[in-house]
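Structures are listed in the sections that come next.
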Structure 1
Amino acid sequence: MIRVVSTTIAVLIIGGIFYGGSQDYAVGLFQPPNDKWAHAAVFGLLTYLLWLGKGRGRVLWVAVFVLAVSALDEYHQGFLDGRYASLGDILASLTGIMGITLALLVANARERVK
């Protein structure tokens with residue numbers, strides 16, 4: 001059940017990123033440097049939710065997928081009025097993704113040692 005719920009929430013968040021990001025209210029929603037914190041938090045959360053949904057052995061594949069979503073989001077923003085693509089945003093997203101990925105890898109390693 002947790003797999004279905006976490007995957008559903010992740011899909012809704014991804015939809016919200018692309019749909020909500022294309023709305024007028026998204027322009028200037030988060031001001032620097034808070035926008036970077038938002039990227040790290042949202043994409044870190046996506047990494048965790050999709051890891052829960054896909055099982056423990058696939059954390060690196062999940063991280064690659066979430067990074068691809070982040071890159072696609074920035075690419076998408078390049079076509080929107082008032083928005084722009086930013087390498088800094090991708091790096092902020094990567095920070096959140098890698099933080100969760102490393103925590104999950106360490107937790108998995110500790111479980112194997114037991």
Structure 2
Amino acid sequence: MGLFSGLIRLSYLTQEQLNLEYKIQDLSSTKMRVSVQAVELISAGSELDPESPEYRAMEARREKLQLMEKKLDQQLLRYQTLLKAVNTEIESAQKIVDSSIKRFFSYGSSVS
């Protein structure tokens with residue numbers, strides 16, 4: 001891989017890294033909101049009769065929120081794994097760019 005193609009690859013990987021970091025941050029924020037809603041439901045339902053329809057509706061909603069939280073955890077783990085792979089690729093691409101730069105400048109200095 002040449003210097004310019006290495007720089008283009010590095011630029012693409014850096015953009016992908018930023019996109020994944022944004023998605024991770026967004027998912028974390030969403031997960032936090034879901035967790036807060038679940039806690040609010042638990043505290044609101046603590047004074048209700050467990051046999052009442054309102055309590056059952058709240059319990060169903062809480063279960064849905066917990067399922068949503070699990071799905072968000074799975075997505076979060078997937079994006080974190082992809083981010084690790086992209087970071088590894090960035091390190092590799094950076095090494096290629098660095099070696100291309102060294103070859104480029106050492107070629108010019110040996111002509112003397």
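Just so it is clear, none of the values below were taken in a lab; they were calculated from the coordinates. Worth saying up front: this structure is predicted, and the values here are computed from it rather than measured. Cβ atoms are built from the backbone, for glycine too; each structure is taken alone.
When relative contact order in percent (Cα under 8 Å, 6 or more apart) is worked out for each of 1, 2, structure 2 gives the greatest result. Assuming -33500 is helix-only ellipticity at 222 nm (-39500 (n - 2.57) for each DSSP H run of 4 or more, over all residues; to 500) as calculated from a single structure, say which of 1, 2 it is. Answer for the origin of the read-out: 2. Among candidates 1, 2, the computation of distance in nm of label points 7 Å out along Cα→Cβ at positions 12 and 52 that gave 1.2 used structure 1. Upon calculation of mean count of other Cβ atoms within 10 Å over residues 28-35 from the atomic coordinates, which of the structures 1, 2 produces 10.6? Working through the options, I get structure 1.
The maximum of mean count of other Cβ atoms within 10 Å over residues 20-27 over structures 1, 2, that is, the highest value, falls on 2.
Given a value of 17.9 for Kirkwood radius over Cα pairs in Å, calculated from one of 1, 2, which structure does it belong to? Value 17.9 for Kirkwood radius over Cα pairs in Å corresponds to 2 out of 1, 2. So distance in nm of label points 7 Å out along Cα→Cβ at positions 4 and 84, computed for just one structure, reads 4.6; which one of 1, 2 is that? It traces back to 1.
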